[in-house]
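Following are the structures in question.
Just so it is clear, none of the values below were taken in a lab; they were calculated from the coordinates. Note that the structure is a prediction, hence the values are computed from the model and not measured. Cβ atoms are built from the backbone, for glycine too; each structure is taken alone.
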Structure 1
Amino acid sequence: MVSALFFAFCIPMQILGYADRLREPVTALGLVFLPVLSALLMIAVIRRPGRSSLLFSIAAVVIGVLGFAFKLALNPRGESMLHHVSAGILYVAIVVLWALTALYVIRTKWVLTVLFIIPFFKHVFLDDLPVLLGRAAPISAAAWLKELSMLSFMLALFFCALAFEKE
């Protein structure tokens with residue numbers, strides 16, 4: 001249930017974070033519609049647990065990862081090519097590992113939990129904390145909403161991964 005709350009929290013944060021760009025069709029599709037659809041699908045999966053809903057969770061994770069890929073492509077924030085490549089590899093790994101875990105090919109959930117919690121801590125301690133402590137340039141309220149949405153999405157997936165049961 002905690003996962004559903006984090007997914008629900010991420011929906012308005014994502015919409016409000018990109019409110020100024022919602023008239024752009026690509027932005028509305030990639031940065032708002034896909035993450036919101038992913039979060040809604042995952043909430044539905046959480047509300048109706050079972051083996052068949054795990055297949056829907058794979059679709060939700062694919063849609064969510066597409067949203068993250070759009071965010072990386074449309075809001076590059078001056079990151080290096082190494083960052084883009086490593087993020088792309090991470091996104092593919094998330095989809096593959098989620099699918100293999102949901103289909104019970106991988107019989108442990110701990111790979112997924114680590115996969116979600118490490119980027120969460122990276123964002124909190126390396127990206128967000130310096131801004132909060134005044135050691136890095138301040139960011140806009142819209143940027144904080146986008147960051148909160150992404151952090152809540154990662155936490156929600158972390159708690160969903162923790163909830164995986166053995167077959």
Structure 2
Amino acid sequence: MPKYSEIELIEGCKNGNRIFQKILYEKYCDAMFTICKRLLNDEELACDAMQEGFLEVFRSIQSFQGNSTVGAWIKTIIIRRALLIGKRFRMFDEFDLKQHDKIIHWDSNLTGEELELAIKKLPEGYRNVFLLIEVEGFTHKETAELLGISEGTSKSQLYHSKKMLQKSLAELKN
């Protein structure tokens with residue numbers, strides 16, 4: 001199969017070409033599924049988010065203006081769809097100004113598997129904030145906008161998620 005540039009893929013998708021849509025989907029589906037699965041902590045919901053998200057990508061492809069990479073644009077759509085699907089389970093704590101800037105210390109022998117297991121155990125609101133900021137690299141402002149919360153709540157959620165992770169990881173070690 002020939003390689004296409006990002007511009008060629010976008011143009012092909014804008015023209016409704018199913019082959020280009022398939023290529024674009026296959027290029028990004030694994031990374032996007034991983035994000036959905038982490039955010040939703042449920043494989044079936046992640047599949048739903050992926051399907052609905054990519055349908056939205058192809059419905060909205062005409063609006064893609066190239067201000068970011070197509071991958072970043074798709075990622076934003078997929079994350080928003082996953083968050084929308086998971087919305088009914090989301091719980092957020094109130095912001096605690098005294099606590100959000102405290103440093104959390106991690107065990108230096110921490111493995112990726114242990115961390116992944118502990119992240120899966122977090123309540124959805126905590127997990128979403130942690131993943132968006134610490135894994136996906138969003139700012140508190142961007143995270144707050146995506147989740148429909150204040151920046152302060154984002155900071156508080158991140159702090160509390162790290163504390164819960166720290167406790168959960170300590171329990172795993174013992």
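At a glance:
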| item | result |
| --- | --- |
| Mean count of other Cβ atoms within 10 Å over residues 2-9 from the coordinates reads 11.4; which among 1, 2 | 2 |
| Structure (1, 2) behind the derived value 137 of volume of the Cα convex hull per residue in Å³ | 2 |
| Origin of the derived value 18.0 (mean count of other Cβ atoms within 10 Å over residues 50-57; candidates 1, 2) | 2 |
| Top of 1, 2 by distance in nm of label points 7 Å out along Cα→Cβ at positions 10 and 130, largest first | 2 |
| If relative contact order in percent (Cα under 8 Å, 6 or more apart) is computed and equals 21, the structure in 1, 2 | 2 |
| With distance in nm of label points 7 Å out along Cα→Cβ at positions 82 and 146 derived as 2.3, matching label from 1, 2 | 1 |
